[in-house]
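Since every read-out is calculated from the coordinates, none of them should be taken as a lab result. Keep in mind the model is a prediction, meaning the values are calculated, not measured. Cβ atoms are built from the backbone, for glycine too; each structure is taken alone.
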Structure I
């Protein structure tokens, strides 16, 4: 008896890849912050302000594609 899932195998793979890209984007955003006694200018680096949000956005877009992808597994 074959179970009917909402998505095929390829959809789940695409969703997992998209989630990994989003996690990578959040890792790129991480780092030390500023405190009340010391200012850390690294919080305004290009990696944290430009690259990381773009990577997260690409991951979310890839996850949407993974949801909308018509799987041929069925």
Structure II
């Protein structure tokens, strides 16, 4: 893979990473809002937290692809 294609791929991954981080923040805000209202359905909150955790895993995988570990 040439350098140009590699840079384009990294840019696509960075955009996807930004989108996933925004979705993660949105879920966090939604969960907080449900807690504050007091009328939160625990099943709904549990599902939102599960989605948030799945997003966190995706974010971690993308970060690993963009910034691989360097063994010193």
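From I, II, which structure was helix-only ellipticity at 222 nm (-39500 (n - 2.57) for each DSSP H run of 4 or more, over all residues; to 500) = -30000 calculated on? Computing helix-only ellipticity at 222 nm (-39500 (n - 2.57) for each DSSP H run of 4 or more, over all residues; to 500) on every structure in I, II gives -30000 only for II.
Each of I, II could give relative contact order in percent (Cα under 8 Å, 6 or more apart), but the derived value 51 comes from I. Which one of I, II has Cα extents along the principal axes in Å, as calculated from the coordinates, equal to 54, 26, 16? Considering all the candidates, the number was obtained from II. Comparing distance in nm of label points 7 Å out along Cα→Cβ at positions 10 and 34 across structures I, II, the highest figure is found for I.
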